[in-house]
Structure I
Amino acid sequence: MNFSDIIKPIIIVTLSFSISSLCVPLLIKLAIKKRLFAEKGGRHIHSKAVPKFGGFAIFIGFIFSQAYFILDELGNNNITQEYFLLIFCVGLLFILGAIDDLVEINATLKFLIQNIVAVILVFQANIQITSFFGLFGINELMPLFSIIFSIAVIVFFINAYNLIDGIDGLSSSIGIFVVLCFGSIFIYNGYYTDAILCCSVFAAMFGFWLYNKPPAKIFLGDSGSLSIGLILAYFAIKISNIPIDNSGTISPVFAMIVLVYPVIDTLRVFTIRILKGISPFTPDKNHIHHSLLELEFSHGKATIIILIFSVILTIIAFFLRKYPNFSFFTLVPLVVLASEIPNYLLRKKSN
């Protein structure tokens, strides 16, 4: 590793953070002037008018820092077709989310575009889950199943991250935690371009988090949640296919556990909505973080509880990475039980 490899991430982090953190106050002022606020109700809980264009600041910081990276790396092997396709797809979902933040887009059209983006990454960038690495006794996946499953995973993660943007600081805190975990593994394994991407996303999100932490002055909005959800899905699939040490590869179980909160919360609310006979995409207040608020935890304390839970499970999953079946059948039941504790306490409180 030469001096350039050390200084470049520092420049990218500084650039991404500076642009993001400077853009947020400008976006807040613009939103107030134009009266562009997040609607009350649905999955959001806020008593005052709050702008929802934080995704603009993150995207601008991310894109400018990546533009520097591209210009600095011209002619090197670090800039690949996979990289450009990811940037293109992130931009596409950002535009989709930005339009939806301004004028609500039909849910079917949003879902269709998400699937198109997933198809591009799977077929053109070859971003696929190709093996379960012994989970359920399954190793290499059949090509057709790998394609269908990978598309489903990408679309699921896009929506899962979008759905947790419901209380102050939660989605940005979870995003920062996930990027730090994945970025550490990319750095350890020498995946330079992916590590740079993590640095850029982390810095842009941290600049936004300064204004999104309780009490939030701005929300992420669909422009941010959809594009970041795609980036996290990309990271999760890449992590699932790279070796962590001489003993083998990190299984998809580890990537799933790092993203445990959006995964379990989304599966839980989807199940509740389907059992009620309504669309799984109908916004409500059945999320775990809403239950924590009903237990009289503040937005900040609810976020800290969820983060601590995620950190503990991630540490356990990392040490169990060589044993995918044991980690799955141990951690998944634990996660399911833990996700119901807030509801159990609410029922006990009401009796």
Structure II
Amino acid sequence: MFSKNNPEYTYLDALSASGIRGLRIANETGLGTTMSDWDDTSFELIKKNIALNNLSNCTAVKRNANVVMLDNSFDIIDLDPFGTPAPFLDAASFSTRKLLCITATDTAPLCGAHKKAGIRNYAAVPLKTDYYPEMGVRVLQGAVARTLAKYDKAMMPLLSYASAHYVRLFAAVKKDIKAADECLGNMGFVSHCFNCGSREWKYGLAVHLPETCPVCGRATSLAGPLWLGRLHDREFCGELLGEVEKRGFKEALKLVATCRDELDIPMHYDYHKLCKSLGITAMPTDELITALREKGFQASRTHFSGISFKTDAGVEDIKRVVMDLRLQVTSRSAPRT
């Protein structure tokens, strides 16, 4: 959609490998495309593929990706490294003008399974919680937002998701000091109780959160700094749905539709784990969402998991609604005498 409205934009596939992504971009959008890789075999393969596809709007570059980005500016930069994108974030943030696309496959550090690696790579403390996929997305977003801000640029998330074993982020970029300052206002910390599942978040880079859980009194754990703002832009997702539908991409259609409709509330709940802690069997997720809405809470599905949901209800309110729902089902199924 960026290319449709701006055919003059330039695109960098910073870590191209075979060049397949850059080739598709060049062929399907017509954008001036640069494909970079400093591996000899990859570079030769990129050149061969450009020639085979007879693409005059493609350039192959054999250089370190950071050097390419520091020496040139691009409207759109796509980072898809093997592992963490952390070593490339500064150069990409310096170079990009309009759109930043980032893939991270180091989900264990991002989501808190390898906590120390997460701290080293992203200058944030991740926690392995029930909502660990969202933790990973928000840690990555936070790192990108803070890095862009160093160059007086603001991050505006368009679509951010966790799928299989990677995290993917699409963010519009705006060069503006005031916008960069406002963007950092979406940073914050999450306080999580591993005993009862309660969580609390607060915006800011220097915040105070209670060290004991207000629900059960146990000690809490702190995650952050991370992004607490929106994950997606609904208007962008709506436009993207039209493009995806035209191409018949069924899995992508479902993903984007769910992202468009999910609440802009940090940190989802795992319904099955919640029910397990209560010693009951889970009902269909949609029934719980309906029950929460009937109680006056916001609630939606989330793309992070088919058995998870987002809501503005507190954990104790959620548990009460879950138990009420279970009792209603039990009473309906009980034999009449």
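Structures I, II were shown, and Cα Rg over 2.2 N^0.38 Å at 1.10 was computed from II. Among the shown structures I, II, from which was the value 0.15 of FRET efficiency 1/(1 + (r/R0)^6) of positions 36 and 76 (r between Cβ atoms, R0 = 30 Å, to 0.05) calculated? The read-out comes from structure I. Taking relative contact order in percent (Cα under 8 Å, 6 or more apart) for each of I, II, which is largest? That would be structure I. Each of I, II could give helix-only ellipticity at 222 nm (-39500 (n - 2.57) for each DSSP H run of 4 or more, over all residues; to 500), but the derived value -24000 comes from I. Taking Cα extents along the principal axes in Å, for residues 196-235 alone from the coordinates of each of I, II, which one would give 30, 20, 12? Only one of I, II returns 30, 20, 12 for Cα extents along the principal axes in Å, for residues 196-235 alone, namely I. With distance in nm of label points 7 Å out along Cα→Cβ at positions 92 and 260 computed over the structures I, II, the top value is the one for I, the highest of the group.
For mean count of other Cβ atoms within 10 Å over residues 12-19, the calculated result is 24.4, so let me know which of I, II that is.
Values: I: 20.1; II: 24.4.
Structure of origin is II.
Every read-out reported here was derived from the displayed coordinates using simple, explicitly stated rules and does not represent laboratory data. Values in this document were obtained by computation on a predicted structure and should not be read as measured data. Cβ atoms are built from the backbone, for glycine too; each structure is taken alone.
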